[in-house]
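The structures considered in this document are given below.
Bear in mind that the values in this text are calculations on the coordinates, not laboratory data. Everything numeric in this text was worked out from a predicted model, so none of it was measured. Cβ atoms are built from the backbone, for glycine too; each structure is taken alone.
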Structure I
Amino acid sequence: MSSDTPRYVEAGAFASAFNRLAGWLTRHGISLFGSRMLYVRGRKSGQWRSNPVNPLTVDGVRYLVAPRGHTHWVRNLRAADGRGELRLGRRVEPFTATEVPDADKPPILRAYLKRWKWEVGVFFEGLGPDSSDEDLLRAAPDYPVFRLS
C-alpha cells in the first residue's frame, strides 16, 4: 500500500463471523465487554449502516477507535458530520463525534490496546500497550480516533 493510500484492513472470514455474532448479541441487549452497535448514515445511500464497536473511556471521555483503519464506518461518520448512535438492545445513545488529531492519539491508542489487544491486536502490527509514544505517534495516522459527546 502506498503512503498516500489510507490504511484499511478488510475483515476476513473469521472477523466477519465474529462481527456478525457480536452484532447479533449487542442488538439483542447483550454487550461483549462493553460492545455497542454503531449506527451512522451511509455517505452515499443515506441509509443507516451498523457495525459493532468497542467504545473506550479514558479520563471520563468516551472514544471510538478504528483498529482496521479508514473503514466504511469511519468514512460514513466523517460524511455525517460526526453524528451517529450507539445502541445496546433497545437503548439508543445519540452522539456527535470529533476526530482526534494524530498528535493526541498515543495515550488513547495505548489505553485501547491495554483494554482490547486480545481482540484487535492483530490489526496493530506489533504495537501494544507498552509501545513507546514515538511508535504510537508514528502509527497514529493509520488509526482514526473519535471523541464522543
Structure II
Amino acid sequence: MHPFEAKDPHQLALLLGYAGLIPFVSGALGIWVIPVGWRPMVMAALLDYSAVTLAFMGAIHWGLAMRARETDEHARIQLGLSVIPPMLGWAAVASGLPVALALPVFLVAFVGLYLADVHAVSIGLAPRWYPALRKPLTIIVVLCLLLAWASVLLPGD
C-alpha cells in the first residue's frame, strides 16, 4: 500500500503532533494559574509559538505542493496559499496588535489551515491519514487559544 493511501497516521507523527501541543496547553492553562505579573510573558510566548507553528504548517503545504507536477494548477494554488499562515502569524505578533485582536487572528488562521489540510488531501497532495492527525490537533489548539482569549476578555485579577 502506498503511504498516501493509509487511513491512520504513523505513530511517530501522532507522537510529535501531540508533543507540539505542550506549549499551547501549558500556555493556555498557565495564563490562568500563574501570578498576574507573569501573564504577559506567558501570553507573548503562546502567541510566538502560535506564529512559529503557523509557519511550520504553511511550510508543509509548500512541500506538498512542490511534490506535484509544475503544471498542476491545484498545486500551484496550494503553493501560493502556503505563505498565508506564516504571514498571518507574523502580522499578529510583529504589528503590535493588541492580544485581544491577535488571538482571533490566530484562531482564524488555524481553522483556515485545517481547511487547507483537508483540501490538500482532496486534491491528492496530502496523504489520506492527514486529517485524522490534524483534526484533533487543531481542535486542541483552537480550544487553547479560546481559553487564552477568555483570559483577556474576562480578566480575573
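A value of 19.8 was computed for mean count of other Cβ atoms within 10 Å over residues 35-42; which of I, II is the source structure? Label of the originating structure: I. Hey, FRET efficiency 1/(1 + (r/R0)^6) of positions 27 and 75 (r between Cβ atoms, R0 = 41 Å, to 0.05) derived from one of I, II reads 0.95; which structure? Answer for the origin of the read-out: I.
From I, II, which structure was distance in nm of label points 7 Å out along Cα→Cβ at positions 59 and 107 = 2.8 calculated on? Matching structure: II.
Here distance in nm of label points 7 Å out along Cα→Cβ at positions 83 and 99 has been calculated and equals 3.2, so which of I, II was it run on?
Matching structure: II.
Comparing distance in nm of label points 7 Å out along Cα→Cβ at positions 51 and 123 across structures I, II, the highest figure is found for II. Each of I, II could give Rg and Dmax of the Cα atoms in Å, but the derived value 16.8, 57 comes from II. Calculating distance in nm of label points 7 Å out along Cα→Cβ at positions 43 and 91 for structures I, II picks out I as the one with the greatest value. Source structure of the calculated read-out (helix-only ellipticity at 222 nm (-39500 (n - 2.57) for each DSSP H run of 4 or more, over all residues; to 500), -25000) within I, II: II.
For which of I, II does relative contact order in percent (Cα under 8 Å, 6 or more apart), calculated from the coordinates, equal 34? Attributed to the structure labelled II.
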